[in-house]
Structure 1
C-alpha cells in the first residue's frame, strides 16, 4: 500500500476518533447532569476526561499530522479554500479542546470537593461552569461536521 493510502487511513482513523469522542462526551455530559448521586456525577466527569486523554487528543494528532502530509503529498495549496477553511476550523477545534478540557477538569474538581464535603452552592457553581462548557461542546460538534464536509466535498 502506498504512503498516501497509509496517511489517508490514519487521518480517517483520527476523524473517527475525534467525532466519536465528541459524541461520547455529549452523552456522558448528559449522564452527568442527570446523575442522582454525587459519586455518579464525579465518575461521569472523570470518564469525560479519560475519553479526552485517550481518544480525543490522539485523534487530533492523527488528524493533524497525516492530514498535513496528505495535503503536501497530494499537491494541495493554500489557494484551495476548502483546505484553508478546514485548517482554520481545526485550529479553532484545538483551542476549544484546550478550553473545554480546562472547564471539564474544573467541573470534576468541583464535584470531587462536593463528594468529600457538602457545599450548599455546589449546584450553582457547577451549573455556572457547565454553561460555559456546553457551547464549546456544541460548537465543536458543528465545526467537526463542517470540517468533514469540507474534506469530503471540497466545495470550493
Structure 2
C-alpha cells in the first residue's frame, strides 16, 4: 500500500521515518536524527552500536568503529596491534609469534634467533651451520684462524 508523505531511502530500501529507527532493544531512536551503522542486516544508532554491538579491542578494550585487525583470534585497532618489544604498529607487515606475543621481524630476529658468532647474522631455517666451542657459525663463516679457509 502506498503512503503519502516523507520517506527515507537507505540501504537500498524505502522507509517511513517512524520505522527507520535503531534496532537495539529498547532504544528506538530515529536514525534520521543521528548517524547509523548497519550490522548483520540491522540498523543501530551510533551510540548503541558503540556501547553494545561493536567489537572491543583486545589491547585497549575500546569499541572498534572503523578499521579492525583480526589477528591471533582477537580483534584490534590498527594502532593497538603492535610489536611486543618496540611497540610499533605492524601496519601491513608480517609479524612473528613467540610465546603468544607478536613481534616485528627485526625484533624477533634480535631476540629469538641464533646468531652466527662470526658475522652476527641470524642462522635461519635451511642454513648450513656448525656448532663449535659452544658457539654457532654459518658453515661458510667457520674458518681457520690462520689460513682463513672454510673448515
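Since every read-out is calculated from the coordinates, none of them should be taken as a lab result. These figures come from a predicted structure and were not determined experimentally. Cβ atoms are built from the backbone, for glycine too; each structure is taken alone.
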Q: For mean count of other Cβ atoms within 10 Å over residues 8-15, find whichever of 1, 2 sits highest and give me its label.
A: 1
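For percent of Cα pairs over 18 Å apart, which structure out of 1, 2 has the highest calculated value?
Values: 1: 60; 2: 72.
Largest calculated value belongs to 2.
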(Q) Out of 1, 2, which has the highest value for distance in nm of label points 7 Å out along Cα→Cβ at positions 120 and 136? (A) 1
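Give the label, chosen from 1, 2, of the structure having the highest value of distance in nm of label points 7 Å out along Cα→Cβ at positions 16 and 88.
When distance in nm of label points 7 Å out along Cα→Cβ at positions 16 and 88 is calculated for 1, 2, structure 2 comes out on top.
Suppose you compute FRET efficiency 1/(1 + (r/R0)^6) of positions 40 and 112 (r between Cβ atoms, R0 = 25 Å, to 0.05) for every structure in 1, 2: which one lands on 0.05?
This value belongs to structure 2.
To which of 1, 2 does the computed value 1.00 (FRET efficiency 1/(1 + (r/R0)^6) of positions 80 and 104 (r between Cβ atoms, R0 = 30 Å, to 0.05)) belong?
2
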Q: Tell me which of 1, 2 gives -1500 when you compute helix-only ellipticity at 222 nm (-39500 (n - 2.57) for each DSSP H run of 4 or more, over all residues; to 500).
A: 2
Q: Out of 1, 2, choose the structure whose coordinates give relative contact order in percent (Cα under 8 Å, 6 or more apart) equal to 8 when calculated.
A: 2
